[in-house]
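Following this line, the structures themselves.
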Structure 1
Amino acid sequence: MKLKEIIEFIDEKIPKSLALKNDEIGFKKDYDLNQEISYIKIYMDLFPEYDVEFENTLIITHHPPLFTPKTPTYTIHSNWDIIDGGANDALAETLDLEVIDYFDDSTGIGRICKSNQSFGEVKKTVLSKFSNARIVNKVDDDYIIRKIGLISGFGLKNPEYIKLAKTKNLDILISGDLTQESAVLAKNQKITLIDLNHHESEVPGLYALEDILNELNINIEIIDEKPIEQLK
């Protein structure tokens, strides 16, 4: 299949128009769109050690590369976070949560999910999928959770999102990139935060993206290279 046909398919399924203003999506340079592609590699982040010229290959990244790759590399970022069925919905599905609304109405970033479980039950589900999750402002295990917000990736470093969670009467906000400022604000606002870390919270989205691309009947590989290593 020609590269241009694959890109047309992607742009139809995940429109560029959904992306946030000034987001780096698409190609970083011009590539030969008439070249034949028989293999797709999906990365969260592309690092220089993987910057080799793969033949007949398209690389798709979620985060924009910090260099210009040799192999055709196409980035699907905030448009994949925002679109229905994208990264945020994939995270909700992983956590067995039912989506009822968008978190940030102005952008479509994040989701709000309903719950009728105790905090202990929610915590058990989260830790079964994300064993290194961190909690801020923990409530009693028997406390009934009604509304949960989630944002794949970066949500907990944005104080405005903590305030928005309070405005929307959420019991819990789940995301990544927890900062000291956000933790203190959440304690003051009496909002429980669960930090999955940025990378891990977006991994379900890579597999949801693979499901869409499987319609192309091309060999697909997900390379899950974590930028931060755990101490052993």
Structure 2
Amino acid sequence: MMENSDMRPLGVKVEFEGAIVPDDTPMDGAFVRLEPLSPPDHGPALWAQIKDHPQVWDYLYEAPPEDAAAFVETLVVSCAKEGWHGYAICLPDLGPVGYAFYLNTVPAMGTIEVGNINFSPRLQRTPAATEAMYLMMRAAFARGYRRYEWKCNALNMPSRRAAQRLGFSWEGIFRQHLIVKGRNRDTAWFAMTDGDWPALDGAFQTWLAPGNFDGQSTQRQSLAALTGPVRVASDPAQSSSA
């Protein structure tokens, strides 16, 4: 930490030329493929996966769409937002089963957030879901981002558990941060940094390795155990074994 002439602490000097804006490059993994989100192309198949599961909208900004056309329009609006970059999460045998966005992208500061995540039940709690999040993290840090954020409704405990499992460090709660669907939203904040990333990258590679799963696709090592030592701080509402 630097000090000025009055001996007051200042931040470490940073030489940073900016990060690269996300582009339309697909991301391929062992379990999943992420394609730049095209509402007319991906929307109908995504709607087929989530239309009978209104609970997936509980903590999103939008109410459950009434039909496929309304859902596609929801995606159109999201894709048009400044600094938002959406990806359809596709399985080899089923096609699109969920989507996620980079949002609040600020290349000049090197900050980016993952959010507006909507996983169908077919995708939830699968290695493919975890790999999708890993691919987005990896691509963001490869583009030079310094900080990768995860924010969620503080009442959304599954999202808070997911953030911790994925290696995001707890940063606190912004009280009365937003009004969503006419209700107060306190927002839980998590983040990882480029300094955390090499160790987290290794944790994900270990977890995703074929040898970490038995014949029934049951994990031998939990991801939370692998990412736990990297987290600077843990969500106080969650156990260390999440």
* Given that mean count of other Cβ atoms within 10 Å over residues 100-107, derived from a single structure, equals 19.4, which label among 1, 2 identifies that structure? -> 2
* **Source structure (of 1, 2) for mean count of other Cβ atoms within 10 Å over residues 52-59, computed value 15.6** => 1
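State the single structure among 1, 2 that was used to calculate distance in nm of label points 7 Å out along Cα→Cβ at positions 36 and 124, giving 3.1.
2
Bear in mind that the values in this text are calculations on the coordinates, not laboratory data. The shown structure was predicted, so the numbers you read here are calculated from the model rather than taken from an experiment. Cβ atoms are built from the backbone, for glycine too; each structure is taken alone.
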